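What follows is a group of structures, each given as structure tokens.
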Structure P
Amino acid sequence: MNDYLLSVVLGIIEGLTEFLPVSSTAHLRIAEVLFHVSLADGYWKMYSIVIQLGAILCLPVYFRQRFAKFVSTFPQGERGDRTPLTHPLGLTLVAFVVTAIPSFLLTKVIGKHLENLFIMGDSLVLGGVVMWLVDAMNAKWEAAGPDAPQSRIHTWAMETMSLGQAVWIGLCQILSAVFPGTSRSMSTIAAGQVAGMSRASALEFSFFVSFPTMLAATGYTLLKSIMGKGENPIGVSQITGSQWGILGIGFLVSFIIAYLSVAWFMAWVRKRGFVPFAIYRIIAGVLALVLANRMGG
């Protein structure tokens, strides 16, 4: 396949899957196997980081009004009952720190798993089952709404989240770093639902906490890559004009598709829930395991 067309295809895959609870890492790895993209090539290693960065940067654009509102109400919040730690921005930072420190310490372990299709397939299947069970557990309370008596859902908006919920979600997010295929989105959404959050509030917090988490992770890896350090490095001086164009296409396509994906996902979840994504994860996981067996992992 022509590299420019390949860049468009990979950009679409990254943009579609980065924020859906289906694991963009697993989907990109499967696509790279199918399209014979060599991960031993430092350029394509860096390319996957660049298009992920494109997807991540759609968040401050899509949520610009929410970001502006949170900044303007920091630290007391709209109702004056928040603190720097319990304001939505503070909770986002708490979840990020809880995730970032252990993930950084586990960098070597994470690196060994990043390209393993067997781990990705197992994580997709197990994560799908967990997501299905958790969403089913909350389904009747979602349908009943916030006024239902004795509801297990007590957090319907980010503005009313607790510090404990943020810490719990940050801890669960570590799983997605250690086991590729788990999906950062899936782990944060399911963790939020278990902690008594509604689908919409868990999803929105998932988006917010993903921005600093993924920006730090991709920025760090990209910096190592272009400085000629780390695994399969490539220095900026080694990239040709054509390769810069391929990077730009992937970045732009990923940004646009991710923006549209976020808008669609927010509308879908408010009405329907996560079960279809759980079913898809299980199917994709089985297919990944079949592919891993055929390709030898």
Structure Q
Amino acid sequence: MKINIEKKWLYLLGLSLIWGSSFILIKKSLIGLSPLQVGSLRIVFSSIIIFLIGFNKIKTIQKDKWKWIAVSAIIGTFFPAFLFAYAETQIDSAVASILNSLVPMNTVLIGLAVFKISTTKRQSIGVIIGFIGTAVLIISGSDLNPDQNYMYSGLVIICSILYATNVNLIKKYLYDVNAVAIAAGQFSVIFIPSLIVLLYSDFFKIDLINNKIIHESLLYVLLLSFFGTAMAKILFNKLIQISSPVFASSVTYSMLIVSVIWGVLDGELFNSSQAIATVLIIIGVYLSNKKKPIN
């Protein structure tokens, strides 16, 4: 038990650093590429990396697990890759990360609604506070950045729901499958669809040889794919297995510090109202994760 406790905190720290940097990498990738190109390239590159690491693990996946592998791949990787890319065409990377921190709270809500996991008064209060913080963040962000369309923040909220569903799904149905095998199976499901999207995106009509901006964007996508998707996917699958769904999903707010620092360094505006909203969201997430009821 002691080893698992130590490992889960190391996984959490590593994922916080990796995923906290992913939002700025998405933003930089979008300088020279479209959202469809960033999303599909991210999956294609990640698939190749995962296949090199663990393609032979696919044969260890039992037949009855494949339907859950497929669902997990679609809701946990495929759609979020595109939704985040589209969202960051209109909102700052730090804001996207903060909204993504709703995952632990949504994990509780989905656990209650779908998996019949009981909730407490404290958790309910946490959910309310979290949603208030979300509303404040969106409203203050739209005032601070009137040139940005904060309706796109809804795409990040959708991703947080998809991620939360995926966490519960992996814990319930794939807890006994090797973490690398899960990742390899997931990308084997979405590799071909992503190639089709890449072809549809007109990526191969771009001047890939002489365009320096495209070269830089491709480098950012490659870094995003290797660290933020391929490596992180394996670490996250393992973290879910050795901890709880709520603990695993808490990475989304432990990485906030990293993502906000990156955003500020890149010149993104971040005012006191957004800071207050962030604190409200964190408090809401914290309370929603507490199991002990209020007396």
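Computed from the coordinates by the stated procedures, all read-outs in this text should not be read as laboratory data. Note that the structure is a prediction, hence the values are computed from the model and not measured. Cβ atoms are built from the backbone, for glycine too; each structure is taken alone.
Miscellaneous remarks
- When FRET efficiency 1/(1 + (r/R0)^6) of positions 128 and 216 (r between Cβ atoms, R0 = 35 Å, to 0.05) is calculated for each of structures P, Q, structure P gives the greatest result.
- Per relative contact order in percent (Cα under 8 Å, 6 or more apart), the highest-valued of structures P, Q: Q
- Parent structure of the calculated result 2.5, given that distance in nm of label points 7 Å out along Cα→Cβ at positions 32 and 256 is the read-out and P, Q the choices: P
- Source structure (of P, Q) for semi-axes √(5λ) of the Cα gyration tensor in Å, for residues 16-191 alone, computed value 29, 24, 11: Q
- When distance in nm of label points 7 Å out along Cα→Cβ at positions 168 and 184 is computed across structures P, Q, the figure 3.0 traces back to Q.
- Taking mean count of other Cβ atoms within 10 Å over residues 64-71 as the criterion, the highest value among P, Q goes to Q.
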